[in-house]
Each structure stands twice: as C-alpha cells, then as structure tokens.
1. State the single structure among I, II that was used to calculate Cα extents along the principal axes in Å, giving 138, 66, 41.
2. Here distance in nm of label points 7 Å out along Cα→Cβ at positions 109 and 173 was calculated and came to 2.9; which of the structures I, II was it taken from?
3. Figure out for me which of the structures I, II the number 7.7 belongs to, where distance in nm of label points 7 Å out along Cα→Cβ at positions 117 and 445 was derived from the coordinates.
4. Have a look at I, II and say which one yields 50, 40, 34 for Cα extents along the principal axes in Å, for residues 293-436 alone, as calculated.
5. Quick check on the output: -1.00, -1.41 is log10 I(q)/I(0) by the Debye sum over Cα atoms at q = 0.12, 0.17 Å⁻¹, for residues 141-372 alone, derived from one of I, II. Which one produced it?
Structure I
Amino acid sequence: MTLAELIAQARTALDTAIATRQQEQDALVALRSDPDLTEDAVTARVATRDAADAEVTRRNTALEELLGEQAREDEIAALSARTTPAATRAPAYDRVARVGAEERTYRPDQDRRGAQFEQDVAASFMGDFEARDRLARHMAEERTDRGDQLRAAGTGAFSGLVVPQYLTELYAPAAAAKRPFADVCRPHVLPPQGMTVNLARVTTSTSVDNQSAENAAVAEQDIDDTLMSIPVQTAAGQQTLSRQSIERGAGVESVVLDDLFRRYSTNLDGKLLNQATNGLTNVATAVAYTDATPTVAELYPKTIEGLAGVEAAMLDMASGDNIAVMHSRRWYWMQNAMGSTWPLITQPGVIAQTLGVNYGETYGRGVRGLLPNGTPVIVDNNIATTLGGGTEDEIYLADRQECHLWEDPDAPMYIRAEQTKVASLGVVLVVYGYYAYTFARYPHARKIAGTGLIAPTFTGL
C-alpha cells in the first residue's frame, strides 16, 4: 500500500471517529433532558463520550504523522531534483528526439474501453501520486501529438466528483440586541416558589421636631408601610424540528437552541426597558429636550439635570452608582461632537479637557465609556427608536443599585419533547425562564426625551 493510500485511509478513519463522537455527544445532551435521569447513567454516557474523544485524538495524531512523512518525502524529492547533475538529468518530454514510436501511457490496443485511465482519474482524487504521474505523462503526450486541438475539461464536467463543502462551524447566527441593561441591573436569586415577589416600602415616616416647651409633648407620627407586589413573569419560546433535520443534519439542534437563547435574552432586556406600566421608560420621570437642530453640547446639560433628579429622589439612599443607558446611535452621535470648551469642574477618573471617555468595548460587554462627569454609559439597542414623532430614542439615568432583577440561577431552561410530535416525527424544543424586576422601590429614574433625540445626523456638532 502506498503512502498516499495510507493517508486516504487515515482520513476516512478520522471522519468516522468524529461522526461517532458527535453521536455520543448528542446522546449525552438528550439524556440530560430525561426527567428520569440518574447520576450513574450520566457518568456512563460521559465515559463513552470521552472514549470517543480519545479515539478522535488518536486518529488525528496518526493522520498528522502520515502527512508529516509525506511532506518529508516531497521535500527529499525536491532536493534530489535540484542536486542531480545537469548531464544526467532527464530532458523534458517534448524536447526528446525520437527514433521510431514511443509507447503511450494508455494504449487503445491494450485497453479499448479506457478502464485504466478511469481508474487513475479516480485514484488521483484519493491522493494516489503514481496515478497523478501517469495522467501527467498522458497529457504531455496529448500536447505533443495534438497541440492546439487538445481541450481541457473544467470542474463542471465532474459534478459528481467536485463536491461543494459546507463550513458548518462558521454558520452565521442571527444578530440579537441581547441584554446589556439586564446584565448591569442589581441581580437577585428568584425565590423558588410563588408568582409574586412582595416588598415593604415605608411610605409614612416618623416625625422629629423641636420640643415647644419643657414637659410639652414631643413630635410623633406613626410609621406606616405599603406592600409592593412585583409579578413573576414567564418568558418562553419554542421551535419544532423534524427528526430528520436533527439526525441527518449537522449541528441543527444546537444552532436552533443558540438562537432561542438569544431571543430569550433580547425579550427579557426589552421588557425591562419598554414593558407597559413597569418598564423603565414608563416609570422614569421625563427631562424634556426639545430642539429641531439638536447638538451634543445642548444634550449634555440635560444628562446632568437628570442625574440631579436621581440624587434628589434618593437622598441618603443614593449609592452613587449611577448609569446612563442609551442606544448605540446616540452613543456614537455624542462621540462625533467637536468642541473647544470643557467642564469647569473636573471629575474623578476623567482626564481634564475631555468631553468623556470611550473604552472601545464591543456591544454587550459592559460599560462602553464615561460621560464628562464620570457617569458610566451602557449601550443597549433594545431602546426604542420610534418614539415621539416616530424617530426619537431616549436616554435613561438611574441608580444601578435600585434597578432590581430577580432571575432563576438556571434560567433560561430547556425542554426537549419527543413524544408530543411523535406521530409526525417531530421534536419540540422549548426555552423558558421566570423573572421579576422593579425600578420603583425608590421611584427615582429619569429619562431624557423629546425632539432633541430624533434620528441623529453626524455633523460634528
């Protein structure tokens, strides 16, 4: 057996090992969704999957060794060709002076049906270098004998042999806004039971005043609280797949689940910002910015006004951990502004004579930068851009420690139901999770809104 045949054999063995390992991984994922799952069953399945992993490693190592050996043989052959003395080097085929007839590589009188030629064509695709050499000599013979009459067949002539390749590992997921704001909210573990989270808010405080005279009654006011009920909400999505797409496809189930998880994150974040009644846009107090020709220099004082309102509402309960949440178009519009004036009072962590700081982080990776007064900026494209007259967005200013989000530690969860659609060979994938949130424990948030936040134009102002 030639080295090329050994390499082809090793490639086939590696492909088989990879396919087996994928089957074991799929079986492990399916087992984990079984409601009757036992630890012993998982341990046994993991051991089988790990054995398949080891087989893939072994087969890959064997193939790499053969490829290294082939590379070395090619290198030796090239060195030999360069070091052979010119006097003994064989002349090119079409420069040989012939006396009589030279035997052809493929002779019609010996192989009338061209079986040897067809076998060499097939073998060359499998990496047989001897077959490739015979085909090369045949082409040289044809050029010598027929010259310009020779025609070359393109890949279109071999539709069954030139196989298109699908780069499944480079599939492009559908882009999602995901959850930049939710990720910076103050996190809490959702209680294991109940569909309501209750908080007590002191709405009537005690009273203290100067005593009017000795032995006179001192000030007194009965403290009272109000129960604040926060609903636990359920976010869920599903997708029905044919069993054929899962069993005959390449990574179909994992691609669909990844997309469902992305939509789950986007939905949760969007509800925090935009949901009726309790969403941040509906509980925040508006700071109006009305201008048909808005500029960043005019917008910035509005952010300071909003932050002043946040602190005035929180008083001694303010954590100072304020954030500004805005759409990416607004963040880049603020970066495009040029100016020659600076704040009169510098802020900690912000270099003097700058209009803020851009950290250069990618979308969804936390704080994107700082405003001139040091307030961190969160960019979130779940913020609506069709508000007001139809093209406005909003900027939200809040104390991060008073943006409360309760989530199940395991959310989102995953159900794989095979029996529901068994009559049609369908498999249902369901992603769901429970959450609760509030920004009204202390009503404090502000939002900058108005015609000054229409779709921006990047003019450097």
Structure II
Amino acid sequence: MHQDSSVATLADRLRAEVARLHPGERLPSSRALMRRYQVSPVTVTRALGLLAAEGLVVTRPGSGAFAAERPEAAAGPADFGWQAVTLGDRAVDGEGVARLLTPPPEGAIALSGGYLHPSLQPVRALANAAARAARRPDAWELPPLGGIPELRAWFARTAGGETTAADVLITSGGQQSLTTVLRALLPPGAPLLVESPTYLGALAVARASGLHPVPVPMDEDGLRPELLAEAFEMTGARVLYTQPTFHNPTGAVLPAARRARVLAVARAAGAFVIEDDFARHLAIDAIPPPLVSADQEGRVVHISSPTKATAASLRVAAVIARGPVAERIRATQLIEEFFPARPMQGTLLELVSAPGWPRHLRSVRAALRARRDAVRAALARELPGLPVGNPAGGPHLWVGLPPGTDDVRLADAALRAGVLVSAGRPFFPAEPPAPFLRVSYGSAASETELAEGVRRLAEVVRATAR
C-alpha cells in the first residue's frame, strides 16, 4: 500500500476511535496500533501527527497519545450585540452605492450603472498601455507623492485656464478623491451644500464623515444661484459640492453665465466649491469649460477622472487645488492612503498619450449620441407624455414619473420584469418633490437592447398605473 494512502486511511480510522474517547483518555500504544492495523511505525507516527495538528489528540513523549479537550459546542450564533454600544450611533450606509455597483441578474437589461458597456471600453488599448507601463524600469518604484509629473501635466491641460501641473494631485479614483477632499475641508457635524438631487455616492461619503448635506434646488439648467445664496446665508456653510457638467442623475449642464454666478455667490460667502467633473470625457455636444478654469482665487477644488470613459477598474483621478487648501488635501491623502499605485498611474499615462486616445473618445461620443437618442425615442413611443431629459453628454437620462408613483417600488418591480433602473428617491438629500427614475444608456450592450429594456420598463409603469 502507498505510504501516503496508508497514513490517510489510518488517520480516518483513528479519528473515529478518538471520537469515542473522553478527553484525556489514552489511545492504544503505537505497537498496538501497528498490530491492529498492520502498518509500519512511520505510518502510525505520521497519522498521529495529523490528528495532533487537527487538535484531536495530544502526544506526550514516553507516555503516548491522548484524546484532546473538545471545545464547548456553541449554543447558538455568536452574539455581537455588544458592538452596537462600542460603535455608537454613527451609521455608514453603503447600500445605495453597492446597488449601483452590483451587476444585473442573468437575463436582465442594465439601464442603470455609471460605467460603459465592455463593448465601448478601450480594452485592447488598456491592455497594451498596462504592458508598456509594466515594462518601464521604474514601474514598481515609489512614485512622486503628488503623482507622476507627466500625468499631472495632462490633467492640468485638460482642466484648462491657468492650471499647472503643480496644482494637480493624483489620487486613487473619483470616489476616493471626494472622500479625501471632504475630510480635508470639513469637520464632523458641519453642513455641506449639495444640489438636490445629487450623486448618491457623495451623500454616502458626506454622511459617513459625519457631515450634514443641505439641499439646494435645481431646475433644467442646474443649480439655482439665488437659492444657493440663501442656503449659504441660512446655514453658514462654507463648502458646496456640485456637478456642473452632466450632473448625476439629471444630466444637466450649468450654463456659462450661471457658472460665473455660482462662483460669485461662493466668493460672497467665503466658501469653497468642490467641482466633481466626473464625465467631461463623455461629452456629446459642446460644453462650457470647467469652473476651475475661471478660478483665480483657489476657491474651486476640482475632481476629475477618465474612468467613466475607460473602465471601472482604472481607479486613477486628480484633485486640482491651489493655496493652503491644496496642502491640507495632500496631507490628508498622504495619511489615508500614502499614494496611488504607480503601475495604475503609468497605465493611464500610456493610454492618454497614445494616438488612439482621441479616436476612442470620438467613438464613445458617437455611440453615446446614438444610444441617448434611441432611449429617448423608445420612451416617447412606449411612455408618451413623461418628461425626459436631453443631456448633452454623460451616461444618464432623468425621467419624470406620473404623480403618486412609488419610484422605489417601481424600480424593484422593473428588476423582477428583467430591467434594471435606478429609483430617483435615493438621489435626494431630503424629501423628493416628485417621483423620478434615472435611466442609463451607456451600460447596455446595444441600441436594440436599450429599446427592449424600455419596453419592459413601460409594461411595469403601465401595470403600476392600473
């Protein structure tokens, strides 16, 4: 018999024998085991060694092997109730963000999600860029703490205005950037002005940081400056979080004149403006330059990333800031995460420096235009009369629902019918004024699939209305 097989066989038999013994009882001697099971001394020694490693027996040189003490059987599931007292009353709710990042079930059509469908992603270009970055002699060395200089310069050129590479801090993605910036700018308990509705990931970060999001109403052109001024005055807030370009979830683009007014209101309030420019690379039509390009006072803290135009796992972004606030943000990032991985920075630099990058952006913009128009046409055909946005870019449409509709229940019913959409209610920091859905057109496989998704959604809306 093969030695390993003999050891395993004997160990199995001895486990059953040990189970019949009381803790502390002695097993038969090695000589007795050799005779009983017709095995060699080595086999007995190794089998007892296995049982000792499993905690079933205790071997005592010169005395033999004994059944080990058995742990008390648990009377029920572990009691973690004590943790509630220790953790306190601060909640960290990741459910909304997790829902946005969870893939749809098999067979369901994704009309929700902030990332492009794989067919629109530059997968081959990313693989080539990653390979080139990994071949660099310094690929795995400690990067400059502010980020690779050439990548910082690229972000500065993208932002425009008088932005320089020295103003840029490379970070590990837009969500991490937002977390770092909010922690750097505001203490727990402080108010944070936000658009209403707004990106639910920003609400989650703010609440997890102990901040109090204060809603500022929008219209079809975005944030309303006159109400922003009132909010600053009433709350004493010193920071505004805004998405002036392809606002999530509405898709609104703040016109140039309003951008100037928002900066003027912030100046009068002595406040910072966090500009989340998450989707600039998804422009379909011409759009105004970012707020930071017109900022001469270091009032705007700008966050941008090409992740939305590439792939979800390319977690690289930039924060642009000037003056003392920039130093505080850099120090906060250094304490929280040290620095973004150099291979990821190198991959992005290789990607955006390649000749294929402009071609990729043109291809994505053309595809998004076709998909946006296809979804709007399908909604007009299947659900005529519903107010539907017409964004100049980005991946989302904001769709109004009939009065009295429970948008959360509708989204749940739609998923059961095979189409994934986002209810509007979680995007509001306070009570929503009306029911909405966020319908994404960048995450489905094709225009045909988008049309089928709208058809399924329409059936649920009509059934709900009956």
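Bear in mind that the values in this text are calculations on the coordinates, not laboratory data. Everything numeric here is computed off the predicted structure, so don't read it as measured data. Cβ atoms are built from the backbone, for glycine too; each structure is taken alone.
1. Numbers: I: 138, 66, 41; II: 95, 60, 50.
Of the structures listed, the value fits I.
2. Working: I: 6.9; II: 2.9.
Answer by label: II.
3. Source structure: I.
4. On the way: I: 72, 37, 31; II: 50, 40, 34.
For Cα extents along the principal axes in Å, for residues 293-436 alone, the value 50, 40, 34 is produced by structure II.
5. Values: I: -1.00, -1.41; II: -0.63, -1.30.
That value comes from structure I.
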